[in-house]
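Presented below are the structures under discussion, each in the form of structure tokens.
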Structure P
Amino acid sequence: MNNAQTSRVFSGIQPTGNLTLGNYLGAVKRFVEMQNSGIETIYCMVDLHAITTWQNPSELKAATRELAAGFIASGLDPEKSILFNQSQVGAHSELGWVFNCIARMGWLNRMTQFKDKAGKNRENASVGLFAYPTLMAADILVYHATHVPVGEDQKQHLELTRDIATKFNNDFDVNFFPITEPVIEGVATRVMSLRDGTKKMSKSDASDMSRINLTDSAELISKKIKKAKTDPDPLPSEVEGLNNRPEAKNLVNIYSGLSGLSPQVILSENGGRDFSKFKPDLAELAVSILTPISNEMTHLMKEPDQIDKILGNGAAKAAKIANPILEQTYDIVGLIRSK
């Protein structure tokens, strides 16, 4: 079976609360850029992935709406992109089961994220957490997505998605699922903690000062940047001068991600300056970009019914793409479905 592929972007973020600057620069900002590039774009709040670890039900609902508000406030237009939450489109879970039967245990055993999240308590981790990558593959391939913008930490899962697509095509002698291309680009795809430049900025970090939340006030954004950890040396004039200076590199990369200027241009203009002079400029830039997003999120969160309507409409659009692909998958596998 030959299957002509339409260029289509899919990506998703877990709704676990506190959308951060790292999420914005590493994902959402790129989502908006892709939306405006003319390629079909589908963006998802992956709430089924969120429950691979226990979630408070009311908090999960609130976090899903907050993430949707963050997407929209950042510039994602529900008329241009399909926006929805994963659990509203059953084809994700159904294709996920098919892929559970395609993927090999050895493949999943090599997934470093499972090892990191399960830690020493591996035997008590949920089956869902272990099978997370096969559901992620289904999220992508149920739309025949050709491109997925992801951070470096998800690259291994994208490689597994490609392996699953290849094995399915080979097992059934078809050319059905595309070999999806990861889109990993930009200096700020991995934003680091403001307290430790060797660790990724994370919503789960115990210190709120380690991250900038998109819901932070202008005053708090400025305070966090000005108190961000740095070293005593001034900024270098060349990018190579940031080697072995993780905190300095992180702040320059954040400035680059927000401004659109390359790190080299930033350093050419700021080489020799102390961080006491650079941080206020970065704080001013961050406030100018993030405060309008925060204000719009606050406004949107006051209208949860409107957010739910947007997600419902998006789910209906998503299902129109996903359901025929799922039906074709069932037919290829040999499963009988009533017409």
Structure Q
Amino acid sequence: MSEAKFTPRVFSGIQPSGGLTLGNYLGAIKRFVQMQDEAFETIYCMVDLHAITAKLLDPDELRRNTRELAAGFIASGISPDKSILINQSQVPEHAQLAWIFNCIARMGWMSRMTQWKDKAGKNAEAASLGLFAYPALMAADILVYHATHVPVGEDQKQHLELTRDIASKFNHDYGVDFFPITEPVIEGAATRVMSLRDGSKKMSKSDPSDASRINLTDDADAIAKKIRKAKTDPDALPSEADGLENRPEARNLVNIYAALADMSVEEVLREVGGQQFGAFKPRLAELAVEKMAPISSEMARLMDQPDEIDRILAKGAAQAREITAPILRQTYDIVGMLG
């Protein structure tokens, strides 16, 4: 199916589960900001319906996390004047289309999802139906906007493939070319940022060691300290990327530098190849503070103004529904539901 009939439109979202990290910024949010100025309409979402699939959260915590995520988006450079910034639950068409997709998707498709297996583990019968079915909601999040592109991390690529399967099956079953076959956007030097304490593990807010990650709320001193104490190896940095093989901590720090500086790994290594980490880490710390400390400060300012965040999200929801309501009405008509 040709994408020519669809408006080039980007959708992506992050769960408001609290604790945004450098990994979220470099792996997703930084790319979100860049796409605002490309030939796309951009829609970015706090996916709070997804946030309760694994467990129910304290209501006040979920509200705070949602506002903190919105503050992180805005502080990082996502402009409500350039992008539609929304809270998922304020746009009911997400959940309404998800029910249609629950009836399109097959149980076998869902049970093969890697994240379902990882999160449910051996106690699958105690997991929520929402956890099992949430890839159908993710498909609805995307397709309710007829989004043509989704910036997505490697860990979500399987879910986007499911989105494409659902769109294809809907189109085939009803003999229409209604939903686009959405394309993933996976790129960048640090799409997967690793722990500062163990280069084989993804940087995560759930790691018990705060030193393993840079939080978007960290101030300049905390950022610099964590970079200085990041785990390394005793060898000098190589001059070519092949030299980072089997050196996960070195590769991670070089990737972070490259992503923050908007350089390729090869360009970074041409500049720093041969340096010991004693020279490279201060350079990386200075760059990280320059790029990340202003985000921390702006997030703090925004979190002191929750009414302003709520106003922005309400405006975004109204803009979003101008897109989603007609698409849902057309979906219902195709399915045969009375409008």
Open item on the list: If mean count of other Cβ atoms within 10 Å over residues 125-132 is calculated from each of P, Q, which structure is the one that comes out at 13.0?
Closed with: Q
Task: Identity of the structure behind 1.4 (criterion: distance in nm of label points 7 Å out along Cα→Cβ at positions 13 and 157, calculated), options P, Q - done: P
Open item on the list: I have 2.7 for distance in nm of label points 7 Å out along Cα→Cβ at positions 53 and 221, calculated from one of the structures P, Q. Which structure is it?
Closed with: P
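Every number here is computed from the coordinates shown, using simple stated rules; none is lab data. All figures in this text were calculated on a predicted structure; none of them were measured in a lab. Cβ atoms are built from the backbone, for glycine too; each structure is taken alone.
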